[in-house]
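In what follows, structures are represented as structure tokens.
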Structure I
Amino acid sequence: MATIDIDNLQATDITPTLNALHRFFMAHGITVVTDNLFLKPEQLARRWELSISCLNNWRFTGGGPIYIKTGPGPKANVRYPILGAGGVLEFEQQRCFRSTAEESQRLAASSEGERSQAV
């Protein structure tokens with residue numbers, strides 16, 4: 001049986017991995033209750049080699065991936081969805097570039113779009 005290294009999982013690995021898990025579960029009569037997977041801030045910080053403070057700042061400014069809070073109040077647990085719109089994988093995919101020229105073009109286009117929305 002193959003093993004999965006969660007810490008080094010790439011976006012392109014997710015769909016085939018989830019499909020294989022789904023087939024395995026179905027074959028063994030296991031029902032999956034959730035349609036998403038979630039990372040703790042510590043897991044996401046380790047995956048991206050960032051500080052937890054950076055993730056906290058992104059939550060405050062809206063600069064990072066979407067997140068959920070699993071309870072009321074400021075001390076509620078924060079979790080980051082891996083799948084779906086605005087999730088970790090989409091956030092990573094939006095930051096993949098073939099060249100520095102492509103990166104510059106995309107950043108310029110997004111800055112231009114932000115300026116036009118502000119008007």
Structure II
Amino acid sequence: MSSMNTAKQNSKNNWIEIGTLADIPKQGARVVRRQDGDIAVFRTADDELFALRDRCPHKGGPLSQGIVYGNKVACPLHDWKINLDTGLAVAPDEGCAARFPVKLEGGRVLLSLLPDEGCPNK
């Protein structure tokens with residue numbers, strides 16, 4: 001895990017450029033440091049991108065340091081499984097990590113700083 005501190009602000013809808021796909025390891029994550037809470041940007045084995053608040057809903061563990069498999073990440077503290085596409089914990093666990101829109105445009109990874117609605121995890 002490493003930080004992506006070279007984010008470039010894009011005035012449209014609070015999107016920032018955080019680097020390239022190659023900057024994020026397959027089945028790994030990079031962290032975008034934010035004063036209001038860090039955001040983990042994940043890359044799956046199939047090169048899908050997801051972004052969640054870097055805080056497990058269970059005990060606040062850093063999801064960016066967890067193991068990515070399929071479209072899930074396992075929290076490194078207590079092995080809670082979190083769905084990368086929804087931010088929801090896998091049953092029987094309950095809770096969610098705030099989800100942020102992320103997209104790939106022309107080889108650049110863009111991240112919205114506005115979380116999707118419906119998950120209060122901060």
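Observations on the structure shown:
- Read-out helix-only ellipticity at 222 nm (-39500 (n - 2.57) for each DSSP H run of 4 or more, over all residues; to 500), computed value -15500, structure in I, II: I
- Per FRET efficiency 1/(1 + (r/R0)^6) of positions 87 and 111 (r between Cβ atoms, R0 = 25 Å, to 0.05), the highest-valued of structures I, II: II
- The greatest value of volume of the Cα convex hull per residue in Å³ among structures I, II is that of I.
Rule-based calculations on the coordinates, nothing more; no lab input. Owing to the predicted nature of the structure, the values given are computational and were not obtained by experimental measurement. Cβ atoms are built from the backbone, for glycine too; each structure is taken alone.
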